[in-house]
Structure I
Amino acid sequence: MNALQLLMEDHAYVKKAFRAFQKMDREDLPAVQALVKQVCAALKVHVRIEEEVFYPAVRKAIKDEDLMHEAEIEHESAKTLIRQLARMKARDPRYGPTFTVLCEYIEHHVKEEEGEMFPKVRRARLNLKALGARMMARKVRLAR
């Protein structure tokens, strides 16, 4: 799987989970907390493989510092919300809204990555298969 396919697969998983959250019975606190925990764990791994493997390669290839800085700032906002959620319980009245804001941030970030960054990456002719293999290896190590 190439790097962009790997990232888009993660994006699709998160979008699906967000839709599931929107349809959930918010009174079912164990289910809500389980979904939020699962999504946050997936996002933490996704952010790390982007920051450690994907972004450094892309930064060299596309030479668009503003786009790369924006992506990193968006990651910082997401990581802050993930840390807040980790400290909260599902019964906290801010738990659901905090996750909703995280969802909105991620949806915006995904739209920019797929709409702006990925086309530039495709044109840069990076070896996306090799990059994807490195990313997958890192993802497997992080998931342990």
Structure II
Amino acid sequence: MIRDGRIGLIDESYRHLTGRQLVQPRDDLAVALWHAPRAIVAHGTQADPIFFYGNALALDLFEMPADEFMRLPSRLSAEPMLRDERARLLDRVTRDGFIDDYAGIRISASGQRFRIEQATVWNIIDATGAMHGQAATFDRWTMLDRAG
């Protein structure tokens, strides 16, 4: 299970921006996020943002162990021809705080493509408004053919 100081901000920012609960409240937030019945991923604020969090379901979909996933630039989770679309989406999230209507195709480590639908993407911010990255969650996906 991934433990990072920003994990609490993933949940707090989601609740603050959307007015909804990301996971059911528990004693251990890290455990609740890890075992959530939805994929949850987050990347940092680097010039080429790198994932710092993926829960168990996300790691299964991307077919990567946590240590490998946490070295992956998030842009590489999309196929090359879809990366411009993804960049426009992240600009919209930066501007608006969150969106809850994203759909797109992602690709796993083995080349398995999957389409995510009705994803929510949001800014990870602290109490002062400082940006710590962006996160996404989705519970609807369809497996497609393998990439080429």
Structure III
Amino acid sequence: MGSTLTNLVAHIIFSTKDRVPVIGESIQDRLYEYIGGIIRGERGVLLAVGSIPDHVHVLAKLRADQSMAELVKRIKGNSSRWINENHLITGHFGWQDGYGAFSVSQSQLAFVQQYVLDQKEHHKKRSFQEEFVDFLKKQGLEFDEKYLWS
């Protein structure tokens, strides 16, 4: 085959440091635009982003040679620096160590995109911790819950 063809879509989830609820509605749109700019700078495509005050969901199409770890490192590092430099919250802002990243098939793309956009609705019924543990279980990932939240 003479060319590389991929459709690499990831659903990425990460929380604020200690899950402190600081992503208020007043900064959400600007934060989403900034995250989209980081992804575009990495030659990816932002498909959806949604959050509640203690965590963010990002749905993005990645290029074939993009490392997930490096992309998330850039998103979290650059966005936390930007929030702090622009004093968008009171006090120092940081993201929790670690993240979840899950592949999304084309057949599930519309469903996951709507899920990401509807974060406020989902979290009327369950917490971030319950949601994240459900994701891990549905993906068949082994984990020790005592290490998830540190």
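Computed from the coordinates by the stated procedures, all read-outs in this text should not be read as laboratory data. Model, not experiment: these values are computed from the prediction. Cβ atoms are built from the backbone, for glycine too; each structure is taken alone.
Data for the structure
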{"read-out": "Of the structures I, II, III, the one that 1.3 was derived from, the read-out being distance in nm of label points 7 Å out along Cα→Cβ at positions 80 and 128", "value": "III"}
{"read-out": "Which of I, II, III leads on relative contact order in percent (Cα under 8 Å, 6 or more apart), largest value", "value": "I"}
{"read-out": "If helix-only ellipticity at 222 nm (-39500 (n - 2.57) for each DSSP H run of 4 or more, over all residues; to 500) is computed and equals -12500, the structure in I, II, III", "value": "III"}
